[in-house]
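So, here come the structures, one by one.
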Structure I
Amino acid sequence: AEGIASSFGTGLGGMVHVLAGSLGVSALVLASAELFTALKLIGAAYLVWLGFRTFQSARREARTMLEGGAAAPAVGAGRAFREGVLVEALNPKTAAFFLAFIPQFVSLSAGHVALQFMALGFVSVTLNTLADVVVAFAASRIREGAAGRTSVIRRLREASGGAMIALGIGLAIAKRPAL
């Protein structure tokens with residue numbers, strides 16, 4: 001349930017970028033070195049924090065289970081959704097993607113450029129969200145198969161936390177794209 005909720009959260013975060021792009025806000029953020037850097041560092045810090053928290057909870061839960069305790073309760077769909085929204089909305093690379101990709105398909109002669117941008121962005125976000133949902137279903141099946149194998153679950157969660165930390169570091173050192 002958390003994976004599906006997170007997928008829809010990142011979808012909503014993507015729609016924030018579509019709306020911002022259609023209104024020209026994303027172009028302003030990408031044009032301003034200060035705004036881009038601020039958004040980039042906030043997003044990077046949030047990803048590193050989530051990764052560190054995931055990594056630590058994997059170790060803590062494994063220790064508890066080895067001592068005969070119960071597994072930690074699930075994060076919950078609401079929290080997973082909120083985290084998904086924040087991770088995507090705070091990613092300036094998503095804004096850069098939409099500003100680089102969508103305008104290629106907008107027709108000035110058709111009018112309503114902002115509406116075209118939003119419609120095309122919505123299609124892109126919907127397709128990405130559907131792909132994320134498929135991955136979430138597959139991941140839940142893997143988790144169910146590994147349910148009795150504490151070390152496998154711990155390693156998967158540590159890898160997930162490590163990946164978030166690496167993505168956060170990558171975002172922190174990312175250069176502002178040329179417009």
Structure II
Amino acid sequence: MFSFLIILIFIYCCYVGYRRGLVLEGLVGVGYIISLLVATLFYKPLSNLINLWVPYPSANDKSTFAFFDKTTGLTLDQSFYAAVSFVIILLVAFCIWRLILSGFNRLKYVDINASINAWGGILISLIITQISLFLLLFILATIAEPGLQRSLGKSILASSILRYSPGISHLFINLFVTSV
């Protein structure tokens with residue numbers, strides 16, 4: 001189920017990248033990078049506050065995780081709150097950037113080579129989608145719910161995104177698990 005949904009998300013994002021083109025999608029990518037940097041700077045203070053508002057289903061000795069061992073699984077609550085606060089800040093910063101960028105929709109009609117425009121937009125959209133899906137799947141992977149963990153463990157695409165995303169996996173595991 002997760003794999004099918006991930007494929008649909010990637011197909012849709014390829015279409016969006018194709019429609020926006022290289023220039024507009026490039027500006028969206030710049031905004032996403034800025035949003036990632038802002039979220040990296042400010043997620044820790046928010047994660048200390050958010051644990052009072054967002055419930056976390058606590059893990060126990062019998063909990064199993066698809067991507068974490070038992071020892072790490074018992075301390076994933078802090079990782080969950082760190083990832084949720086990171087995503088909240090990322091979304092707020094990115095929404096502000098998209099509001100600013102909404103006045104630049106004409107940029108999708110900039111006259112450049114059609115195939116470079118289309119493939120460049122698709123590539124940037126795929127990178128943004130890969131990072132976003134990693135963050136969503138990481139949050140889901142920290143929740144100690146047996147059915148969810150079983151579904152995540154069976155999904156080849158979810159496993160591949162969480163374990164083998166070049167650069168992304170190591171960066172965010174270090175950010176949310178190791179340094180929290």
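So here's what we get for this one:
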{"quantity": "Structure (I, II) behind the derived value 2.5 of distance in nm of label points 7 Å out along Cα→Cβ at positions 131 and 163", "calculated": "II"}
{"quantity": "Among I, II, which structure scores highest (criterion: distance in nm of label points 7 Å out along Cα→Cβ at positions 75 and 171)", "calculated": "II"}
{"quantity": "If distance in nm of label points 7 Å out along Cα→Cβ at positions 99 and 115 is computed and equals 2.5, the structure in I, II", "calculated": "I"}
{"quantity": "Top of I, II by relative contact order in percent (Cα under 8 Å, 6 or more apart), largest first", "calculated": "I"}
{"quantity": "Ranking I, II by Rg/Rh (Cα atoms, Kirkwood Rh), for residues 11-58 alone, the structure that comes out highest", "calculated": "II"}
{"quantity": "Label whose coordinates, when helix-only ellipticity at 222 nm (-39500 (n - 2.57) for each DSSP H run of 4 or more, over all residues; to 500) is calculated, return -27500 (choices I, II)", "calculated": "I"}
{"quantity": "Which entry (I, II) yields the derived value 0.85 for FRET efficiency 1/(1 + (r/R0)^6) of positions 35 and 155 (r between Cβ atoms, R0 = 35 Å, to 0.05)", "calculated": "II"}
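No value in this document is a laboratory result; all are computed from the given coordinates. Remember, it's a predicted structure, so these values are computed and weren't measured experimentally. Cβ atoms are built from the backbone, for glycine too; each structure is taken alone.
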